[in-house]
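Colleague: Below you'll find the structures, each written out as structure tokens.
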Structure I
Amino acid sequence: MEIKATDVAKLRQMTGAGMMDCKSALVEANGDFEKAKDIIREKGKLVAAKRADRETTEGAVIAKSNENNTKAILVCLGCETDFVAKNSEFQALANQIADTALTALPATLEDLMKIKTEGGITIEEAVTQQTGKSGEKHAVPAYNKLEAPYIATYIHTNGKLATIVGFSKEIGYEVGREIAMQITAMNPVSVSKDSCPQSVIEKELEIYRIQIREEGKPENMVEQIAQGKLNKFFKESTLEEQTFVKDGKISVAQYLKTVDPEVRVTGFFRFSLND
């Protein structure tokens with residue numbers, strides 16, 4: 001049967017797929033728009049399956065907060081190449097996912113992927129559809145939410161690295177941004193040594209013990225030296241004890257005390273496509 005250009009354009013508007021893909025789908029579906037939509041969707045799934053083992057090392061990492069900065073999300077839409085990452089449709093989908101996440105604040109990434117978009121399909125289906133259109137694997141490798149009396153966000157200039165950080169009270173844009181940038185640059189493992197996961201501590205201690213024994217130190221000194229190395233690790237790798245990058249002479253905790261003796265960081269999330 002003859003497929004009119006207006007029908008192809010209509011299906012393109014409905015699905016966002018390429019003109020040739022829309023025409024082929026309409027031919028295969030004998031002009032049935034619903035069947036054609038399913039064909040395009042299945043094509044996206046087929047492409048996604050073929051690309052499943054590919055790495056998504058490019059993309060967009062987005063951090064957004066609500067109007068009063070008490071709720072925020074961090075989400076990443078990944079793809080294979082920088083060319084696709086800069087595409088307007090890719091960026092639009094990434095921002096749509098971020099806006100949806102900020103509105104719904106789902107508990108997990110799995111829950112986020114099941115939420116329906118304005119187009120009536122789930123985020124998971126939208127990502128698969130975009131995979132079919134571009135021919136590259138698309139994925140959502142990260143999603144986190146945060147709620148606090150005040151939240152700061154920061155997206156690095158390359159768009160591949162972002163941070164959200166919560167505070168125990170309102171501290172203002174500039175201070176919040178400074179701490180968010182500190183986390184982005186220095187990648188701490190936790191807010192403080194007290195909140196450092198026990199699994200991280202045990203892993204570090206085990207590495208230190210091996211190193212110390214290989215250096216030939218007496219066995220009765222191993223634990224003492226390991227604890228000393230652990231304290232150095234806390235100073236370098238926990239946010240409050242890290243040297244404040246903007247100053248270099250004080251810790252992050254000391255800097256915050258100069259702003260407000262009562263303010264504390266309640267939590268943070270950082271994600272990088274290049275880590």
Structure II
Amino acid sequence: MKKVILVTGASSGIGRDAAELLAADGHTVYGAARRVEKIAEIPGVHPLPLDVTDELSCVNCIDTILKEEGRIDVLVNNAGFGYFGPIETVPLDDARNQLEVNLFGLARLTKEVIPHMRENGGRIINLSSVAGRVTLYFGGWYHVSKYAVEAFSDSLRTELKPLGIDVVMIEPGGIRTNWGIIAADHLKTSSKGTPYETPAFNEAEVLKYAYSSKWLAKPGVVARAIRKAVDSKHPRARYIVGTGARALLFFHWLLPSKWWDSASRLGGKIHFDNNSVKPQ
């Protein structure tokens with residue numbers, strides 16, 4: 001059965017690949033983002049402007065689809081970004097913005113579609129992360145946002161299942177997108193001139209190196225997991241995908257907290273010199 005699907009954050013990366021893949025499968029796909037001109041380039045995808053931090057923008061996005069299609073079968077909450085930095089030095093306004101996009105923007109759209117999905121059933125797919133179950137060095141506020149998405153989704157799933165609405169989480173590990181580059185830039189900005197500068201700058205270079213490498217999974221891996229969540233008659237509560245995702249979860253479970261904390265700080269001890277990597 002072909003479905004009406006809304007994919008947020010569809011202008012690049014995972015969202016773009018997911019929207020393109022679902023449209024190629026014959027679904028009616030609306031891709032939404034602030035950079036709507038980028039979505040217009042995707043074959044078969046209907047572009048819509050959306051700022052998840054703006055309530056009116058969210059309402060208009062949902063209303064447009066309902067007027068044109070009469071229903072929304074699947075909401076893919078993909079919009080989000082990563083803000084890395086020491087908790088002490090990240091301005092609280094920036095921390096609030098991280099939560100506003102990654103959690104409250106997701107919740108805002110979810111609350112808009114639930115009344116319509118109650119009539120015919122539906123599916124809400126939230127892009128979480130292994131970062132919602134483990135923490136990495138200087139990732140504090142980003143992890144707070146993703147841990148919150150996990151709790152939000154778990155609670156929502158139990159509430160909505162009796163109403164015929166499925167809630168699914170996608171938990172990517174390392175994916176080759178600009179996410180790591182953006183997070184690294186934020187980390188440098190928020191730590192410059194602070195007692196955290198040296199390890200934070202080293203960690204930022206590790207992030208840039210990792211997210212520019214070929215060993216990370218491509219966004220299509222996550223797009224295919226989203227497709228499974230869309231098409232499955234009985235979807236899983238969680239789909240874990242991407243480079244290192246299962247290994248991170250396993251070692252986080254296995255190692256004592258002190259060992260995990262020490263391991264997570266290793267990136268702050270790696271120095272990049274003339275494109276070579278040296279432990280400090």
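Colleague: One of I, II was used to compute distance in nm of label points 7 Å out along Cα→Cβ at positions 92 and 236, and the answer was 4.0. Which one was it?
Modeller: Structure of origin is II.
Colleague: When distance in nm of label points 7 Å out along Cα→Cβ at positions 12 and 204 is compared over structures I, II, which one is greatest?
Modeller: I
Colleague: Tell me which structure, out of I, II, gives 12, 28, 24, 20, 14, 2, 0 once P(r) over Cα pairs in 10 Å bins from 0, in percent, for residues 132-227 alone is calculated.
Modeller: I
Colleague: 47, 23, 14 is what came out when semi-axes √(5λ) of the Cα gyration tensor in Å was calculated for one structure; which of I, II is it?
Modeller: Structure of origin is I.
Colleague: Given a value of 2.1 for distance in nm of label points 7 Å out along Cα→Cβ at positions 20 and 180, calculated from one of I, II, which structure does it belong to?
Modeller: Source structure for this number: II.
Colleague: Given that distance in nm of label points 7 Å out along Cα→Cβ at positions 100 and 212, derived from a single structure, equals 5.1, which label among I, II identifies that structure?
Modeller: I
Every number in this text was worked out from the coordinates using simple rules, so none of it is lab data. Computed from a predicted structure; not experimentally measured. Cβ atoms are built from the backbone, for glycine too; each structure is taken alone.
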